[in-house]
Structure P
Amino acid sequence: MNDATKRYWVGFSYVKGIGAVRFQTLLDYFGSAEAAWNAPADAWQATGLGQKTIDNFIQVRGQISLDLIWENILKHDIQVLTWEDEHYPRRLKEINQPPPVLYLRGAYLPQDEWCVALVGTRRMTPYGRMVTEDVVTALAANGVTVVSGLARGVDAAAHQAALNAGGRTLAVLGSGVDRIYPPEHRKMAEQIAAQGAVISDYPPGTPPEASNFPPRNRLISGLSLAVIVVEAGRKSGALITAQFAAEQGREVFAVPGNINAPHSAGPNNLIRDGATPLLSPGELLQALKLDQAPAQQAARQVFPAEAGEKRLLELLSSEPVHVDEIINRTGLPVEEVTATLTLMELKGLVRQVGGMNYVGVREIPEEYRT
């Protein structure tokens, strides 16, 4: 998508009340964001959107200049990714109603598909810091990207540990990427942009309002393979992230703590309700098969996508399929199917779940699409 088209997507991100569902409605009705933006008010009446939403749009369209906004985006070296961009994070596309537009400072790379979120209290204890640093160091050593929210406490400790370990880290904001909060983390945000990315679905200039932070937690979990709650009170925002993770089918891990300590109430309750206790970094890596991440990344680079792999990926899903059924449904020779599945396991594209049954990735990566 070219810049001239993207600026219309950007324009809609400034209109309150137009999220993923309503934006898709506009695309379906008008055919493009540009056509929707330039359509007269009476044409909007036929879309089925409420009058309040239409009034908000008309007001915003009359108040902003897409050209000036785009100049500001270029001035601050901000990247804009939309649903239609091939580099839009694959895992985020899997969730219900992914944001139509993402703003980034830095770079989201293919290797960031292997990422884990660490979240927790702003009032971190020495124990919480130690666990955070140990886990993040292990993740970074295995080529796994660390995701968090740039907040004080556990978030900041996770980002800093990733930076110190030479790993990649993504910071998801509840404000525009040009409005860093808290302000004392501006220097850290610059370091993250150089060693990962600062990300938001809020347009540039958006202030860090309290109502923005719960929705951004949905992005933290959506980007990640799993969410780890280190320390959190009973009503911590970290628990919102864990809830989103569970709804999105992500793994939830929690660090057990003192049953009498308020900052351990959140993780302990999560464990009681079914979250996996995080007892060591090694167990985490094995549970998520993240100890294989470097080999999988290297394999995808060394061995390009092949027609046989694409055919098998289209067949496989989250439901286990036996190798004999794969052979029957593809009509391929036994030797070719088994060899292809072995290579795909090495790339992290499929997983054997016992009894020669296989499952595939949830969404076919761009390079494997026909």
Structure Q
Amino acid sequence: MVSNEGEKRYWVGFNLVKGIGAVRFRRLLNEFESLERAWYAPDNALRRLGFGEKHLENFHLIRTQVDLERYCEALQAKEIQVITWLDENYPRLLKEIDQSPPVLYVRGELTACDEIAVAVVGTRRVTKYGRQVAEEIAAGLAQNGVTVVSGLARGVDILAHKAAMEAGGRTIAVLGSGVDRIYPPEHRHIAERMILQGALVSDYPPGTQPDATNFPPRNRIISGLSLAVVVVEAGEKSGALITAGFAAEQGRDVFAVPGNIHAPQSLGTNRLIQKGAFPYMGVADLLETLQINVRVQHASARQVLPADANEARLLQHLSEQPLHVDELSRLCQLPVAQVSSTLALMELKGLARSVGGMSYVLAKEHSEPYNV
């Protein structure tokens, strides 16, 4: 399967159908291999895949009333990108989570450096202390090459977005509406600036109005885009705690800012720490715990140092089992000196890892073939 603009319109089409989520997208792809074929499939074939009568009714409504070609042309005119599971620029971290959104709508740009991202979230009723810490965290992350992810909401979210941009960094807002429906409306000017220094992202189709039911599900994308989630302030029923819950389920680290035990805005964060979240102790501690400097060096090296045929040959033989450079030399039919020098560059890129005794393994973060 490959992504192309002709096929992409059918991804948009199914995304417009209410009740068609990641599970049914996967079933359609497994059954039909392309969503274009699925779009014209008979009802009995869709029923076999778990489509109920309500799903079929919604599907027929979209199929008969929406001209997908014109709809996608309108998205292009609004400079709204459509990114699907099949696209190379689909965020790698997000793709790792269960039931990742099949379609993302983006204003702005998602880049490779956004793989090093941390979410900063919290209450709308932020205190002076919370404001200070939120700005400190976001600015510190941005200054160290980390993209700041949040939800554009009032309070901690918007403070984090603004502080990241003012520090010269990148920031991503995940919306509970279409990317052309900014909420709250007073944040429109910030959102427009973010398009130049990051992106607005949503899995809801453009035109979708903000609704209370949309916001909890979108929080899984905030955490899914991020290496970790930092909760600055949160009451006992804060939406930020939902984001922290998603982060824990997704295997992401959760940090919480300790607060006054009598302050309602700190009840949620203190409870997170009680349950095992990392207490936030400063930007340096956060960066060290997440090994951000190492991640940034690896990402920079992958961009600056090009791969070559020797790297490709070594990657064919590297695995989780240690191999000595002499054995790699024999397998790749390359001189030992050339193998050693190439491995040194690959280790810098985060593609290979030395385990001592001149033996190497494939780096854990490198799970896909490296194209040359």
Structure R
Amino acid sequence: MSQTQLAQRAAALLSSKANSLPQLPVTIGLDGFVDSIIRVVDKRESTTKFTTMPTIAVLADRLARAAGMSTNIELWVERIKLGGNGPIMANAMAAFGSPTTYIGNLGYPHIHPAFEELTKRATVISIAEPAYTDALEFNDGKLMLGKRKTMLDVNWKNIVDRVGRDRLQTLFTRSALIGLQNWTMLPEMSDIWQHVLDEICPTLTDRRIFFFDLADPESRDSKDIRHALDLIAKFQKHFETYLGLNEKESFEIAGVLGYRGACDGEAAVQAVAKFTHEKLNIAGVVVHPRAYAVAASKDGVAKVTGPFVKKPLISTGAGDHFNAGFCLGKLLGADNETALQIGVGTSGYYVRTAKSPSALELAEFLRGL
């Protein structure tokens, strides 16, 4: 099937089933960041005119030349917005039309104004103060500088105390999709997952979708990563379980699991997706490099090309929108190839507009491809 035909098939699925989304509630968590989207000034010519550093390498060179001396770098804040893997994914799921509940550290006892849009779209249960990220954006990627102390307050006790055990049980029982994201930045996440496995999962009768995003685990110990992966594998007993990874993360995770093959190129990405799926034995492993995406499952490895854009309006949150789109496809019963197309389409729409599409807006965008 050609890329055009696949995009049309995905658009047709969205159009025909968009009205079913109000009957497919989702619950997402557990992080919460206030993101400052920043460009790094290269040369300022006046109070209103300046150029920005186009690539990370340009900034790296500027910093290297300052070693042993000092330098002054101007950061231009373009916007302040909700951030974190969970809030961005939840905002996207709510925009599609699914009734969405979000649990995380969005401000306690008062929710931070950056999450106002999310509170209008979703039911929000905040359990702690937010963390903060300075997202330095370049044409070839981004640097995420995080202030994460409040992430320690995202723990099982606070979840139970501030959500309520009965309400938490109800959310897991009724939701068609659960996603507890950002393991890397939440030190208590493995413990939270273990409590869910021990206390919530044994009471469930229907199989739903559970989606995990570790969020760049390079800074975590390999033993901790392996423990987290073992926990994710255990969720397959109760859920159709998916693990989402970007290209860099896919090789890191595969390495922890014992992969020793090639680590560059599309063939290698497909190989590590297949390897990781076989090791974890879950429903699927999804990898989304910038220009395409793959999904490995018992049916093999599917790959689609994304609507890549060289100069995105925004890149922070693109991966979370891909995750939301892929999960939307799975909620609507799509096969892996179609779900991937919906995922890359969602990401493509977002980086061009800095907005989360409704299901029908996404269908129209896909038709235009």
Which of the displayed structures (P, Q, R) returns the greatest value of distance in nm of label points 7 Å out along Cα→Cβ at positions 19 and 243 on calculation?
R
Rg/Rh (Cα atoms, Kirkwood Rh) - highest-scoring structure of P, Q, R:
Q
I have 10, 39, 37, 13, 1 for P(r) over Cα pairs in 10 Å bins from 0, in percent, for residues 179-354 alone, calculated from one of the structures P, Q, R. Which structure is it?
R
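None of the figures in this text is laboratory data; all of them are computed from the coordinates on show. Computed from a predicted model, the values in this text were never measured in an experiment. Cβ atoms are built from the backbone, for glycine too; each structure is taken alone.
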